[in-house]
Structure I
Amino acid sequence: MPISAKESIEKLNSKILSCQKCKALAELRKTSVLGAGAPKANIIIISDFPHKDGAEKKGIPFTGDESGLFIRDILDEVKLSLKKDTYITYLVKCTPRKKKWGKVGEAVEERTPTPANVKNCIPYFVQEITISTPHIIVSLGLEASNALLENFFSMKKKYKSMDKIHMRIFENPSFKLVPFFSPHDVKYEKTISEEKYIEDFRSLAKLLKMV
C-alpha cells in the first residue's frame, strides 16, 4: 500500500535530522531545519540556508528573524497557505559554521554554504519536489536561484545579480522556477521596495491559479 505524502515527508525528515554527509557542518549545527507546510504543495518557496539567529533557533523555517517573518507575513497577505498549498524549505538544511581562532581563543561563526554542502543537500530537495509535485518553485536570492538553475535546468552560467532574473519564469517538464529577490535584499539592502515585492508575490499567487 503506497504511503501518503505526509508520511513520505516525515520519513524524509528523519533522514535529514540524522544526516552526516557534511561532517564539519553536522558537528557544529544545533539542529537541521526541516521543510514545513502542505505535503502536497502547488508552490514551494526555497531559501539558501537557515541562519543561526533565525530559523535555527526553533528549527522552524522562516522564523526567528525579520527576513523570515516578512516572508510569512507576505504569504498571509497574498493568501498562500502553509496548510493547503504552500511548502517552505531551505537548499542547505543546516546552518553552516566554521571554527575561528582569535584573541580569546576558538570561536564559531556562521559562513556561506560550500558547493559540497549544496551538492550533499540537493538530493533532499529533489525528494521534497518528488513528494510535493509543485507547479511553481520560488527561489529566494541569488545563491539559491543559481543553484537551482544549475541543478534543474543544466545552466552553468552564474548570474551575478538578481536584477536579471527576478520574476523571470524558467520552465522544465516538471515545474516552473521563478527566482525572487531574497527578503534580506528587501529589508536590509533596499534593492526593491517592500510594496513592489509584496505586489510581485501577489502576481505570483495569481499565476499559480492559472497553471
Structure II
Amino acid sequence: MSKSLLEATDISHSFDTLLFSDVNFSLNPSQSAAVVGRSGCGKSTLLHIFATFLKPDKGNVTLFDKDLYSQKDEAIEALRRYDIGIIFQFHYLFKGMSAMENVQVATMLSASEIEDELLEKLEIKELMNQKIGELSGGQQQRISIARVLSKKPHIIFADEPTGNLDNETAKLVMDVLLDYTKETGAGLLLVTHDEGMAARCDSTYKLEDKMLKEES
C-alpha cells in the first residue's frame, strides 16, 4: 500500500486559458500542506481536482491508492460521504436548522458521532441549540468545521477556511485543524491567501506562472 493519501501527477487544467500544467503533489498521513498564490491563479480549481469535484484536462489523481476519476459516480460519492471533508470559506449551513441539527446531518450520513471535546475546542458547545441565523459569521464557520470534522475524514480539503475570520478565531480554527491531523493521522490541504496560516503547515506550495512549486 502506498504511503500517500493523495498523489497527483502531471495535472494540467484550463478554462478559457491555461491555469496550470504538469503539477505534481502528494499528501501523506498526518501531513498538513498549504497552497498559496495570487487570486485567480487556480488554487481553488486545483483543490477541486484533488477533492473529487473536477476531472483535470490531463494527469492522474490517486486517492487512497485508487485512481480517482476512473471510479464510478457511486464510489466517488462514497468518498465524499465517508473519507474526505471539505471546508469552504462560505459555510453552506442550513439556515432554518439549529447548529446541532446541522452537525447531525453529517454524522447521520457518515454513521459517526458528535464529540463534545470537538465542540469545546471550537468554543461552540454553548451555541448548539441556537438557530444558524442567530449566530455570527465566525460562529457559523466554526459550526461548519465541526460538521466536517465530526464525520472523521481521512483528508480535509480547506478552501480559505479562515478568510472571513478575525485573527483570534482564525488561530483557533487552525489549532483545531492541525491538532486533528496529528491525533487521527488525517491529511490537511489548505488553500489560503494568508501567509501566516500557510506557514503553520508542514509544507507550503506556491502556484505561480502556471506551476506549483514547494517553498523552502
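Here, each number is a calculation from the coordinates, and none is a lab measurement. Bear in mind that the values here come from a model prediction, so they are computed numbers and not experimental data. Cβ atoms are built from the backbone, for glycine too; each structure is taken alone.
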Please compute relative contact order in percent (Cα under 8 Å, 6 or more apart) for structures I, II and give me the label with the greatest value.
II
Given 1.1 as the derived value for distance in nm of label points 7 Å out along Cα→Cβ at positions 39 and 87, which of the supplied structures I, II does it correspond to?
I
Of structures I, II, which gives 1.7 when distance in nm of label points 7 Å out along Cα→Cβ at positions 31 and 79 is computed from the coordinates?
II
Here distance in nm of label points 7 Å out along Cα→Cβ at positions 15 and 143 has been calculated and equals 2.4, so which of I, II was it run on?
I
Matching 1.5 (distance in nm of label points 7 Å out along Cα→Cβ at positions 23 and 111, computed) against labels I, II points to structure I
Among I, II, which structure scores highest (criterion: mean count of other Cβ atoms within 10 Å over residues 71-78)
I
Candidates I, II; FRET efficiency 1/(1 + (r/R0)^6) of positions 7 and 127 (r between Cβ atoms, R0 = 41 Å, to 0.05) computed = 0.60; producing structure is II
Could you tell me which structure in I, II was used to calculate helix-only ellipticity at 222 nm (-39500 (n - 2.57) for each DSSP H run of 4 or more, over all residues; to 500) as -12000?
I
Quick one: distance in nm of label points 7 Å out along Cα→Cβ at positions 151 and 167 came out at 2.7 when computed from one of I, II, so which one is it?
I
